[in-house]
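Read through the structures below before going on.
Since every read-out is calculated from the coordinates, none of them should be taken as a lab result. Note that this is a predicted model, so its numbers are computed, not measured. Cβ atoms are built from the backbone, for glycine too; each structure is taken alone.
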Structure I
Amino acid sequence: MNETDVLTAFIEEGYQISPEAVDLICSHCTPRELVAYVLEHIDLSVLVIDVEHIDLEAFNSSLHVDEETFKLSEELSPEPDNSYSDSYDDPYDSSYSYQPSSMSSGFKSNYCNVDSPISVLSDITDNSTCVGEYMEFVQFFRNRYTRLSDIIRGRITARPIESLKKGKGTNFRGSREAGEVSIIGMISDMKSTSNGHKILEVEDPTGSFSVLIRSADKELYEQASHFVLDEVVGFTGTLTNDGNLMIAQKVTLPDLPAVNPKKTGSFGKAILTSDIHIGSNTFLEEPWDRFIDFLNGDTDNEALLAISKEIRYLLVAGDLVDGVGIYPGQEEELSIMDVYDQYKKAGEYFHMIPKHIKIIISPGNHDAVRQAEPQPRLPECIRDYFPDNVTFVGNPSIVDLDGVKVMLYHGRSIDDLVASVPGVSYGEPTKAMVEMMKFRHLSPIYGSRVSIAPEKRDYFVISNVPDILHCGHVHTVGVEWYKNVLLINSGTWQDQTEFQKRVNVVPTPAQVPVVDLETLKTTILKFNE
């Protein structure tokens with residue numbers, strides 16, 4: 001539809017239209033449909049239609065394919081994926097197998113001319129100041145304690161630990177008649193007694209104190225079994241007669257607030273993926289090629305084609321390449337031996353993705369940045385391999401996708417949580433992510449498997465609650481809602497490695513979560529079949 005056609009369409013309906021409005025309509029992917037929409041919704045009092053009278057956001061939202069079209073049918077030959085449905089509070093979990101097509105020419109996204117803004121809300125890049133001095137560790141833990149204790153203090157009235165120690169041996173502090181007292185502390189030690197109780201040593205800036213969790217209090221004991229070192233917790237209980245021990249009756253976590261779901265105000269879809277591992281000899285190149293075809297609309301599956309037309313964003317949560325020297329003997333499992341060649345190949349793949357899709361890439365432990373977290377974005381010499389529609393951020397980071405806040409964290413702390421928290425496993429990675437939400441911290445355990453740089457600010461504290469938490473690292477797909485935050489672990493594009501075989505980790509490769517940015521409902525697409 002050219003400029004003359006647009007002018008004619010409005011003149012025939014008795015309207016005049018400004019040249020700027022004509023240009024706006026002609027530049028859209030579906031100008032004919034836009035003309036019809038404007039004529040249907042225009043105020044009758046308007047004589048000359050200008051740009052201000054064309055509500056592109058409302059029109060683009062009206063282009064959404066009805067969710068019913070995504071339901072499974074024999075005609076589309078999909079395979080239902082029910083492995084995640086039990087974990088949804090508000091489930092929407094459909095699964096489609098990829099079908100190739102010879103109809104790639106003429107593909108048009110619904111949003112090819114729609115702006116897809118990205119705002120980086122939190123990122124360590126260019127803000128790192130630590131050199132490993134003693135006071136930096138002090139500042140790091142004080143920052144963590146202050147921010148998390150402020151959240152808890154809004155829920156209980158707590159005393160400094162110093163006040164309990166000063167009151168030892170007095171009737172006011174040390175007698176049972178004193179009633180309940182509350183403290184907020186960071187867990188520095190956890191022990192079990194001979195009769196099955198737990199004793200926790202907790203610290204605040206004024207001192208330390210011991211807290212007893214009795215085994216007879218089943219609910220509290222179960223809750224305490226999920227505690228980890230360096231977590232900040234509020235305790236309410238009574239003191240023993242000598243004032244040396246608190247017997248806990250209640251614990252308060254910085255946990256997410258219980259809030260009603262909100263409307264995001266956004267539209268279109270975002271694809272979440274991670275752990276591509278380009279350069280590994282177990283990188284699944286054929287499924288990845290099918291994924292690239294899908295992004296370009298190269299499919300005969302009408303439901304998949306409808307999804308591909310609505311994609312605005314692609315987010316990669318780390319391990320873009322397999323790297324070099326990450327673990328002993330890695331060279332035997334590489335198909336590309338040089339890390340820069342790995343990134344060159346990755347850049348070639350990302351140049352194949354349609355330019356209207358905005359891409360966000362954060363690093364992981366296999367990428368060419370420092371191993372200590374938080375990690376800055378990839379260096380400029382590597383970023384130059386990629387197209388202009390790629391935004392590079394650090395790990396972790398928070399980005400705003402046109403009204404939807406997404407926290408990207410590669411997820412290496414899941415290793416620590418699997419080892420420390422009962423019931424958390426690699427097969428169900430969102431269970432670890434739920435613990436992160438309860439702790440309000442992405443990586444609470446210091447000095448274990450995750451190397452953490454002592455920055456002045458603890459970038460792992462979840463003070464800005466996201467709409468979506470996107471992790472990777474463990475190579476298994478998981479989707480779960482927790483208190484109106486969508487938790488997604490996005491799997492991998494790498495087949496099972498020798499190391500994974502030894503530790504019995506079974507990946508779920510080439511499965512891609514796709515999130516509707518308006519409703520946050522999730523679909524999982526499969527490209528390995």
Structure II
Amino acid sequence: MNLHEVRVHPSSDALPRTEQLAWRLAELAADPVAVDADVTEMVINRVIDNAAVAAASLTRASAVAARGQAEAHPFVPRTRENECAGAGTRRGSTVVGLPEPARVSPEWAAWANGVAVRELDYHDTFLAAEYSHPGDNIPPILAAAQHVGATGEALVRGIATGYEIQIDLAKAISLHAHKIDHVAHLGPSAAAGIGAMLGLTPETIFQAIGQALHTTTATRQSRKGEISSWKAFAPALAGKVAVEAIDRAMRGQTSPTPIYEGEDGVIAWLLDGPDARYEVPLPGRGESKRAILDSFTKEHSAEYQAQAWIDLARRLGASRPELRDPAAVDRVVLHTSHHTHYVIGSGANDPQKYDPEASRETLDHSIPYIFTVALQDGAWDHEASYAPERAGRADTVELWKKVTTAEDPEWTRRYHSLDPAEKAFGGRVEIDLVDGSRVVDEIAVADAHPLGARPFTRPDYVAKFRRLAAPALDAVEIERFLDVASRLPQLTADELGGLTITAKPGVLPVAPEGLF
């Protein structure tokens with residue numbers, strides 16, 4: 001692993017392309033190093049995980065709207081007269097929920113599938129200087145792979161590359177500190193992953209990375225205050241933009257350069273400014289892309305920093321039932337990391353985090369709410385735990401108002417630690433009871449974490465898929481998808497079209513009318 005220093009350069013420096021971060025990312029994507037066996041296995045796990053959460057989202061409003069937009073852009077095969085020289089056969093891409101023969105333009109498949117995957121905030125995560133959901137790379141890379149007729153082996157290479165680049169960027173460059181949404185790392189990583197899957201040159205991938213970054217920098221207001229349905233669309237837009245950026249770059253179109261280091265570039269004006277310096281860890285030439293193994297999946301449908309707190313709350317509620325009664329509790333303080341306190345805790349100063357009428361998107365970014373419900377119910381469900389009647393229950397609201405968060409420097413240090421044995425996303429809870437007694441407990445990582453009480457393995461990913469897909473998919477379709485996904489590295493171009501899910505008849509709502 002090499003550290004690539006990134007800083008702002010005035011235009012007079014004429015920074016050589018080979019020294020620019022976008023070029024280094026492009027070289028990394030173009031490096032044909034073999035994908036390690038354990039990385040391939042984890043790619044399969046995450047493809048299954050994405051399909052699970054997409055299946056659970058098929059009837060939700062955001063996914064329905066996005067699918068309707070995609071259906072308005074069906075793929076139309078080229079005729080011989082308008083076939084681009086050297087373009088080869090184009091096939092279109094599948095949309096989750098729709099029958100496999102239905103194909104749409106790949107950027108719209110990336111859009112619809114990206115929304116379905118992100119809607120419930122229930123797939124994988126990586127947290128460091130920046131946070132991310134690297135599974136967001138899969139929809140655009142898969143859409144492009146189906147469209148061009150790639151093999152499963154090429155798709156695995158592309159996904160491993162997308163994960164590597166987004167995670168490497170997240171380790172070094174904080175976006176949220178400057179109120180820039182984390183999908184600004186996703187546009188470049190998805191473009192690079194598509195480029196790796198297609199076997200494009202560093203020059204072409206470089207141009208696509210620059211275009212994708214330039215068009216995916218947006219503010220964090222999508223995850224602040226009254227959080228809207230756009231939270232699911234934001235990463236889908238980055239994936240759609242990545243597909244379009246690759247298309248333009250393949251046609252010879254260029255990007256703003258240097259996109260990161262320029263004196264009017266992203267770092268100088270959107271991030272740490274003209275004096276900024278970052279060190280981005282990147283695999284060297286011939287070094288395996290293994291970053292996917294640093295990411296974690298979710299057992300519960302909530303922000304990742306809430307995963308360990310849900311597990312701790314469930315245990316506390318079971319062992320000390322009196323903690324569920326607001327009349328017995330004076331106050332609850334969750335001592336945790338800076339990020340957890342300020343993003344999903346009371347440090348955000350968002351009154352919506354204590355509003356029983358808040359949107360689901362807001363509640364899944366409220367650790368006071370999540371801890372309270374998990375404590376009282378001893379469980380967490382992606383639907384029932386967010387239901388309006390559940391959020392509005394009088395005893396829940398009373399206890400919820402007593403839960404606050406506080407930053408603890410030690411938990412912040414562990415959050416940012418590069419040592420896997422130390423890195424932690426939990427904290428310490430202190431519960432003061434009305435009778436004067438106190439309950440203190442702590443948890444470092446979620447039960448499903450690799451170092452947790454019940455680390456997720458392939459059977460857990462499969463069980464999650466079966467459980468979430470059962471309401472929307474026939475049993476035969478569930479088994480068919482699992483068979484295809486398990487054979488991912490061996491899939492032919494024709495078989496890759498089967499890497500999707502088809503809903504039962506009558507399950508999918510009709511999309512509302514829009515402009516298209």
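With respect to distance in nm of label points 7 Å out along Cα→Cβ at positions 414 and 470, the largest value across structures I, II is given by II. Each of the structures I, II was assessed by distance in nm of label points 7 Å out along Cα→Cβ at positions 38 and 54; the largest value belongs to II.
Here helix-only ellipticity at 222 nm (-39500 (n - 2.57) for each DSSP H run of 4 or more, over all residues; to 500) was derived from just one of the structures I, II, and that gives -13000; the source is II. Out of I, II, which structure matches 6, 17, 17, 14, 15, 16, 11, 5, 0 when P(r) over Cα pairs in 10 Å bins from 0, in percent, for residues 22-237 alone is calculated? Answer by label: I. When relative contact order in percent (Cα under 8 Å, 6 or more apart) is calculated for each of structures I, II, structure II gives the greatest result. Source structure of the calculated read-out (Kirkwood radius over Cα pairs in Å, 23.3) within I, II: II. Match the computed value 172 of volume of the Cα convex hull per residue in Å³, for residues 406-477 alone to one of the structures I, II, and report its label. Here the read-out was taken from II.
For FRET efficiency 1/(1 + (r/R0)^6) of positions 126 and 358 (r between Cβ atoms, R0 = 30 Å, to 0.05), which of I, II scores largest? Largest value of FRET efficiency 1/(1 + (r/R0)^6) of positions 126 and 358 (r between Cβ atoms, R0 = 30 Å, to 0.05): I. For mean count of other Cβ atoms within 10 Å over residues 46-53, which of the structures I, II scores highest? Going through I, II one by one, mean count of other Cβ atoms within 10 Å over residues 46-53 peaks for structure II.
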